[in-house]
Every structure is written in structure tokens, then in C-alpha cells.
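Values quoted throughout were computed directly from the atomic coordinates according to the rules given, and no laboratory measurement underlies them. This structure is a prediction, so every number in the text was calculated from the model and none was measured. Cβ atoms are built from the backbone, for glycine too; each structure is taken alone.
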Structure I
Amino acid sequence: MQLSFFMMPLHSVGRDYPTALDEDIEAFKLADELGFAEGFVGEHYSAEIEQISSPLMFLAHMASQTKRIKLGTGVITLPLYHPVMAAAHIALADHLTRGRLILGIGTGGLGSDFEVFNMENADRTAMMLDSIDIIKKIWTSDPPYDIPGKFWDIKLSKMYWPDLGVGIMPKPLTKPHPPLAVSVSSPYSSSMRMAARHDFMPISANFVASWVVKTHWETYCDEMAKLGKTPDGSKWRVARSIFVADTDEAAARHVKTPGGAFSWYYDYMYQVYERMGAGALLAPFRDTDPATITPELVRDNFVIYGSPETVARKILELREEVGPFGTLMMTSHEWDDKPAMRRSMELLARRVMPAVNAELGDVPAIAV
């Protein structure tokens, strides 16, 4: 099992923007030093707590400050971009990262972003698929272009002067293009079927319960069976909130600290879902009475915490429950206690994951 890093990012309201960015940069650098295989960062335009508006810009900045870690957009919201702009920016980022880019794409997940872009009623899924189809055609062919789409039509012929280099679009360093990933959150999500059909790497979100994550694998397997293909869990990434301390007691104290990073985060998620009228989606178990759901109940059931030995056991139990995911994505939380959060990442990378992989041995990540 690989270990990856996912940063939404999340910072409490009122945090100084430069300080928060410095923390995000330091977390990415630490992940690289500890041997994390991948680091993903999200994209939001209108959230004070998630102030990275361009994951491509952030990852290009991180490229020269890291050595091995692959750098992923988690995700770039394609409906907000003209495909020509997206194709050119992504190609540039792939070169700046020396081919370490993973292209996570999506429809977006923040209502205020949809409102500010006047896209509340848009068919964003159809736009995303139309966009990536056009982008791949730009990357894998040369002008003149006449690429008809459902939402965009791309034409380039009148000003195509190849002897001067005019009209030529940049291509990614990675051929034919960077690996493609898509995020998944709702139960039995259609995004898992999309991932199967389009060969996207699925990423199950950390803010849903394990029973929901299990439905993701079930849905993926069902769609792959329809396609006559064998599901491969090595392509599947599962994000979780994780905190490791030297003892179970120390981990519990940190996670359950009122107003601390984990308490604040799940209180925030609880309020967001409640205001959307979707609080039942945070049910820790299938039969949880929605009336009994509290931020504390969600936190205590969604966070994997404890000593290295306890966390290793919980990760193995999670994999046994939900399906054979090949990559565990540790979700970044605010460094309310910087030494403790750095220590948690170190213990996860150096003690937990070796124990997990020693136990897994050569267990294949395929459906059986």
C-alpha cells in the first residue's frame, strides 16, 4: 500500500493568509522528505479556509522544493476553465514538475464557487467530460484544429503559421498525458462508474464514512464487470483523517481537544452538510439515526487515531471492510500543534506504513 497526502487545504477562519500558505508548503516538503508517494491539493475560489485558488500554481511552486513526490491536483474544476486555457496550463505544469504531475479533475464541490461563476444550474459533469475530451485531442494531435464539443468548439486554422511557431499548442511532458484521477464522495457514486469507463483513478473522500467508501468499490466492480474488465484496487485511493501519537491516550486527547484541528474540521463539515439539508450523509453507519448525528460522533468515527500499532491495525481493518485500495491518502489538517502534527506524519510514514505493508505482504489489490 502506498502512502499519499491530500490537502484541501483547511485552515480556521481568520488565519493569516501568508502564514497558512507557509504551513501548506512546509507540510508538502515534509511529505516529500518522509517518502510520501503523492501530494494532492484542492482548488477553491471563495472560501477563506481553503485559499488555494490554483493548484497548478501551487504545485509548480512546490516542484523545485521537492524531489520525489508526485504532485496532484485534487481537483482542478474543469467546468470553470476554457479547455484551451486548461490544456496549455496543465502542459506547462507537467513540464515544470518534470513529469511528476497527476491530473485530478472534477466538477467542483463548493456552492459559493458555483454561484460566483454563475454555474449553479450548469451540467458540470457533462462539461467536465466534454472539456477533458477536447483537452486530450489538443494534446494528442496537431493543428489545424476543428474540435466540436458540446459546450466548446475549438478552431485554429487561419492563424496557424508553423514556420513561425504560431498556432502550436504546448504538449505535456508525460505522454500521452499525465495520469487522470477523479474524486468520489456520495454513496454508490456515479463518479465511480465514470472512473471505470474512462480509466480515471478514483479517490474516495475523507469526509464520508467507511460504509460509503465500501459502496464506491462495489460500484466500481459492478461497472468494470459490465465492461468485461478486472477491477484493480492499486488505482484506487482512499483519503482518511489520520493522527498518530506515541500512545493511544495522547492521540485521543489531541483528536478530541475542543476547538482543535479535528474537532473544528468535523464541526465545520457538519454545519456545511446541515445547511445543505444533507446531514444524513455524515451518518457513521448505514443504520445511524440522522437525529443522533453530532460533530463529535462524526469526528470520533471518521478519524483514524492512536499509537502506531493501533493505527496500523485500524488501517488494515478499514481495507478489509471497504475493499483493496492501493493508496492511503492522509488528509492534511491545520497544524494547531505543529510538533504533534509533524510527529504524526513521521510516525505514519516510518512506523505505521511499514507495519501495514508487512502484514499485507503480497496480497493482490484486485477483486476476488
Structure II
Amino acid sequence: MIMVTDNEQLTGHSWNILVIDDSKLSRAIVKKTLSDLGMHITEASDGMEGLELLGTHTFDLILVDIIMPNLDGFGFLERFPHHAGDDFVPVILMTGSDDLNSKIKGLSIGADDFLLKPLNEKELVARVMSLLRLKNTHDELYEKNLIIKKELEYAKKLQQYIIPENFEFVTYPSVKGRYLPIADIGGDLFDCYLIDEHRTGIVIADVTGHGIPAALVMTMSKMLFSIYAPDYDTTSQLMSKVNEEMRGLLLDMQYITAFYIIYDTESKILRFTNAGHTRPMFYRRKTGKVMALDTNGLFIGIKDDTYYEEKSIKVEKGDRLLLYTDGITEHKNDQKEEYGETRLARYVRENGHIHGDQFCDSLLEHLESFSTLDNRTDDIALVYIEF
């Protein structure tokens, strides 16, 4: 019996091995050598018989000869992926020739390793154990990835709950939004707050990065905006407070861009502050013109005591405001051309007659016609406000 050390995890497992070879002697050597290690060996005399066994059995590793009747080793390798499904099953190609071209061809169509015939028992064991360790690691990672996938799905549902699906609680102005994260969870956010019976606050923000870190920061910043929005009468004061709170929470190289507005239904005044965010598009219905709203102010989380400017604009009936993240303007087509601020402003101006959800969906369709959204590299969020 061949002794194998430092393989307790492998030898304690009941491995199922398929050996495909028209040589009874080769099959006997494999069966004797690997059976002594506690592995269960199934035999097939050619590639077709091997494929048939894959339909009724599950194997952890396959050894297949190159030269066989009916279906050779190369033919087996070409058909093998359709039978293996999502399982990772290593394949060792056995050959009586040390031909480089055969090895290259075998590796290119799916072989994981080679064995020269006549078989050397020690080399056979070494290569089998090496690939079984690889399979064992792969299967463990696969299981962990399934757990992570389930957790991400839960996080996605939680994030969908955190980001409002609608703003029906706001009677005026009309507010609609859309959110398309690039991954299961993302770092963009928007929200709306009823400060009092006359004033409504609306924020849109974008956290650097993607995935879990960005989503966690997004959740924390959303909580801070919602907690402090009712306590501050000006947009600049709220932005300063959120910056102060987030300074100790962000990771290195992380920051947040944000745009916050307060609209007063009595005075018809819209006040706003920008913290390094993309400039919203304000459409003046009376003139048919679009202007970009902006103020001075650094990203949130860059430094303490940041000054945030506040500006205001008089709003008239029929005016529109589009808040959005840079996933829209930086969306690129095949020629690496960005959708851009100018194109967006033109779209807002030419479609000021479209209302609510229809406008949001129409804008996304326009983005899709510019370049498929499946190829986007950033989250997309937008809020459309009709006065």
C-alpha cells in the first residue's frame, strides 16, 4: 500500500473516481492504487461509456485515456462540460506519448493535468491527490459563495426597503424616483422628508465604490440625513452636520457626494446645497430653458469644518427638477463617449411635457438607446420633481 501523509482531510472522504480506458491493465492499476486509499473506482472502456455513466453517477475526478475506440479522450473532453453542469470535476488525461501538441490540445479543451503511460503509481497518487485538494477547496468556496449570495440577497431586499419605492406621502410637489444598482446592492441613495406642514426636504447622494462597503456607508448616511433633517432650517446646516458625523465613519479614500433641497410651499422658494454632487437640472416651464443648480462645497467626509454654501430659487407652477447621480452622465457608449450633462439637459428641455413615472422610464430608455444599461459601470439613481 502506498502511504500518503498530510492528506487526512482527503483520505477521510469517500471520493468517487471514474477511469476511462480501453486498456484493462491501465484500469486495473488505477483501481488497485486508488482503492488502497479508500477511493471508489468506476470503470469505462471508452468515452461513450464514460458519458453514459455521467448521466447516472456523480464523480469527484475523472481519468481518461486519449486513444480509445468509439470516442477518444479529446472527444470526451469536448462533450464533458454538457454533462458536468455546474460541478467542478477535475480531469486527468492519460497518454502514452509525451507529445507537446497533444498536451496543449488537451488543456485547451478542458484537461486539468496529464499522466504518462505506463502509469507510475506514486505519480498517479500525487496528481490525483493534488487535484482532489483543488476540488475540495473549490467546493468549500462554492458553498461559502452560496451563503454570501443569500446574505447579499437579504441585503438587497433590505436596501430596497431603505430606499423609498414611492413618495406618495408627499402631496406637493410630485416626486418620483428610480434606482438601478450595478450590483445586488449599491451606494446611491435618495430620500424625502416632511420637515413641517409647509417644507419638504429631498436628498440624493452617491457613495464612492460599490458593493457592501458602499452600501453600509449609504445606510449610515441615509440614517443621518433622516435623523437630522427635521432639526435644521437650512440646507447648508444639515450638510455640515452630516459631514461632521460621517468624518469618523468613512474608510480611507471613501467620501460621499450629496445634493439637498428644501422646498417651501408657502413662499415657493427652493433652497439647495451641493456637496460635490452632479448638478441637478432645473427646467423653467415659462421660458423652456434648463439651468444647472450648483453651490460651493466639498464632498462629505473629506475634512472637518467644511463650509457648504446655500442658494435659493423662486419656483413657478409647471417647473421641473431632476436630481441624479453620475451613473447617468458618465454612462458610456461603445466609442467611450459619455452621455454627458449637455445631452441630459437637452433631454430634460425637450421632454418637459412628460410627467412623473413616464418621464423616469423614458429617460432610462433614452440611456439604453445611447448604450445598453447592462454594460454600465456605476449605479444609477434619479429623482424627478414636478411643481
Structure III
Amino acid sequence: MQTDQRFPVGIIGSGAMGSGIAQVAAVAGHDVIVLDSNPAALEKSKQHLAATLLKLQEKGKLPDAQAVIDRLSFTADNGALAGCGLVIEAIVENLEVKKKVFAGLEQVVSTDCILASNTSSLSIASIASACAQPERVLGIHFFNPAPLMALVEVIPAVQTRAGLPEQIKDLMTQWGKAPVIARDTPGFIVNRVARPFYGEALRIYEEGIAGMATIDWAMTSLAGFKMGPFTLMDYIGHDVNYVVTETVFQSFFYDPRYKPSFSQKRLLEAGWLGRKSGRGFYSYAEGVVQPEPQKDEAAGRKITERILFMLINEAVDAVQWQVASAPDIELAMTKGVNYPKGLLQWCDELGADYVLAGLDALYNTYREDRYRASALLRRMGIEGRKFF
């Protein structure tokens, strides 16, 4: 695969994510083959993409929608991927299903075709192990909606050949994205570092310290986040958000920092998935009056600091364990989940010693390993060091 050539790109899966990645690649000038075994899903993707591209042209954001539409093809025939230089899988988050797909792909594509998974939390090494040429496999994790979200996590497996991650990073830059390279660890950067945004908010709620509306108000009005944790979990959907939390928890050998919440699990079990089902933490039925927050600024600051301490600690720990570079972690959290600022910058502004003292106070209160401070944060707090 040559990144300076407009080689054909294959996308496996015609759902929202697969369609979004197909749009990005086609707009970047590639012929794109969207593969799905479901004819109805393929037709829906085809109609949706055509309508989206024409709308972009109407708004002056795309010069020639028809040219892009002409570069898109839709098929249920695996053989159509034979000429692709890159194939990106965007199907259900099930390791065995993905491994089966990748093993089958190698029977169709050329030996120099790059194979990538859009998985958000599964092991790339495990997926690559299904292939006879695991050195050509890596993760390319887009964020939803793919055409709008700038961040792409590029994740090499232990088997991935040297130089390929940088090659794909260059390609993603050509596609107009902001790529970062992440180590093949559970959740990569964003889905690992962001867990306390949900988990600690749920803990505060379950302890009865504050209600959902109050926590959401504090994190938006006082901390500057675009959405509060409960609003965001309802927006993402508990079938997605809870499952990622559970996957990361299990993958980290049940580390209590990533422990899921019974409150969220019960919503999932009840089928209250959030906005998509009409009810989650909040009700989205017509005419429902949402609960009012208690706008006590002093209490709100305690809430925001507790969640921020946990987020910052997670980001610092990711640096310590070389999940990614400090600049890539900052880019991931600002471009991937639209945080108001990078967590390492936030650490510098608050002071590592201040964050450390806050975490140690939580640990001394609860005596839970959940609140253990990263060794790097402790060193930086003691030595008065900064990241930038």
C-alpha cells in the first residue's frame, strides 16, 4: 500500500460507523467498496450517504457530491475487495466474529493489502492472530460520527511490522484527520482515560452525594465540559457505554479503577438505553420536565474536582505506562471527546501536588485501590514537576 496513491479502500460493515468511514475515504479521493451481508443495510447506507453528500454540496462544504457518490460501491460479495490496498472492518464488537472475518479476508485480498479493525476496546493482537500475515494488521479507531470527529487512534499490535503505524498515521492526516498512535492496551487512549468521567460521576450519584442533574450542571457550568456525564451516557447509549466499561474492567484483570456501576447495569437490563429508547437516566418522553440541579457552587466544585482528579490520574498513568506520548494523550482527549482542555495541561494548572493530595484524601477516606495515585503523579507532585 502506497499512501500517496488513491488505492481502493474496503469497508466491512454498512452501519453508522462503517458508512461514516466510507464517506471519509471517498471524500479523500479513494474508490470505496462497502461490504455487508445484509442487503437492506447496504441499501440504507447507500441512500443515506448519497443524501448526506448532496446536502454537504448544498451547504458549500463539498464541491462535487456526485463525483464522491460515484466512487462508492456497495456489495455483499467478498471478492469485490480483491483489489483493495486497505480494508477497515467496522462490525459488531465481538472478538470471535472479527477473527473469523479477518481470516476470511486473507483468502481474498492481495498479500500487500493492509487489514485494520475499527474496534474501540478489543485486543488488536488477538484479531491479528487469526491471520497468516499478522504483521499487516493494526487498529484504526475512528470516533462517531466519523466524518465530523477529527481523532483517529492508530493501534499497532505486537505483530504489526515496523513503520506501518507511521504510514497509516500519514494516510489519516491526508484524510483530514488528527491521528495519534496508541499502545494495544484495553480502551487504547480515549476509552481508557475517559472512564472516570462516567465511573466517578456514577459513584457520587450512588453514594447520594448529588443527583444526576446537579452533577451534570457542575461538570458543564463549572468545569466547562460540553455535556455532563449522565446526559452523555444517555446520548451514547448504555448498550455501548456500559459494555465498554465492562470490557475495560475485565481486560484490566478487574482493576477497581474501572469497576462498572450497578445503576447503569440495571438501566441496560431494563432496556432503558438512553435517548435511542426514550429513557435512560433521564426520560425523553414528550412533555417530561427534567429534574433541576442544586446550583450550590461550593458543592459543585467538590464534585468537579473529584471527577477531575480521577481523570487526570488516569491520563498521567497512561503516560507512565507508555500508552501514548503526552502530546498524543492531550490531542486524543480534546479531539476525541471534546474535553475543554488537555488533562495533563489541567494537571499542570492545578499542580500535581494538589491533585495528588486530593486523590490521597479520597484513598484515606475509602481505603479502596480505586483511588490509588499513579506513581508518576506522586513523583511529579513531590518534585514539583510539570508536563509542559
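Quick notes on this structure:
- At a computed 31.2, 94 (Rg and Dmax of the Cα atoms in Å), which of I, II, III: II
- Structures I, II, III were compared on mean count of other Cβ atoms within 10 Å over residues 98-105, and the highest value belongs to I.
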